[in-house]
Structure I
Amino acid sequence: MQKKFNLLFFSIVGVVWLLDFLSKQWALSKLAGQPYQPILGEYLGLELTFNTGGIFGIFQGNAMFFHIMTGVAILFLLVYYARGVSAEENTRLFQVAMAMVLGGALGNFTDRFYQEGVVDFINMGIGPYRWPTYNVADAFISTGALFFVLSFIQYERRKKRSGGGS
């Protein structure tokens, strides 16, 4: 039986948090006061912003509310992971997904303590059609969420194959 919290899990959480922290420190030192810095023309570039709202910059100016909500979400995910996941659901993909989401959430949570908002700096889109500016933590959270979906699909398929489906 696989342990729920293991070295892989904590390593991924730590690496995600560290990559996010270091990338934000770099962005703060190199991009402050700079205009959009193109990498792939208008399609991808770097531009420092501070998000005082929620995901995709919604509800700007509510930093304390989102700080509390992020803390609650982190605690919920840890409790869900530790208590609510059956051995069948607790696959390697699920562990990686959970670790990516937690590492990213911790990265953005950390920002709210030390910055005027979450540091965002990756800007992409085509012309006026832009994706909201984001950071490394957001990329890991989004990828982890995709991995969650894939792990749940795998779980449901295994359950149906074993006759446990409805």
Structure II
Amino acid sequence: MELIYNAEILTTEISRSEDGYLLSIGDKNIAFKLSDLSPGVYSLIVDGKSKKVYVANDNESIYVNVDGDDFVFDIPRDDTELRSEATAAAGADDFQVLPPMPSKVVKIMVEVGQKVSVGEGLVVLESMKMENLVKSKVDAIVEAVNFVDGDLVDTGKVVIKLAPIE
């Protein structure tokens, strides 16, 4: 798969190895072990050193935080299969805003009863020291806003619920 990091296109591949995984980036290979700690949180062991890793994604980018260091990998625009995989991996439901990892609500941009259009900003969430604007994927009406600015939101909690326009 191809990803973009710092405006450079990287050809990457992850495969299983005898005792873990192998990440190939161009001509460089990195052996590692990975264990799930919770949704979006992993224990990564590389060269015998353990690191805590947070991963989040949307249909545009993959966000990775390794021991406090942030990395953003953009998904090439023509890679629609990878984009849909990223959206599915984040548990995206068109009528709910669910953070893929623990987040802080920076700014709620809508009110209950408000009509929203595709692409309209709903909320700004901060994860891994990065602010992310979450936009509506559908034309809808805001049914519920379950948090306020400054709240901490755990993975799987519905921040904003939308309803279809009838």
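Taken together, the values in this text are just the output of simple stated rules run on the coordinates, not laboratory data. On a predicted model such as this, the values are computed, not experimentally measured, just so you know.
Annotations for the structure displayed:
- Origin of the derived value -20000 (helix-only ellipticity at 222 nm (-39500 (n - 2.57) for each DSSP H run of 4 or more, over all residues; to 500); candidates I, II): I
- Computed 16 for relative contact order in percent (Cα under 8 Å, 6 or more apart) - originating structure among I, II: II
- At a computed -0.56, -0.81, -1.00, -1.16 (log10 I(q)/I(0) by the Debye sum over Cα atoms at q = 0.12, 0.16, 0.21, 0.26 Å⁻¹, for residues 29-108 alone), which of I, II: I
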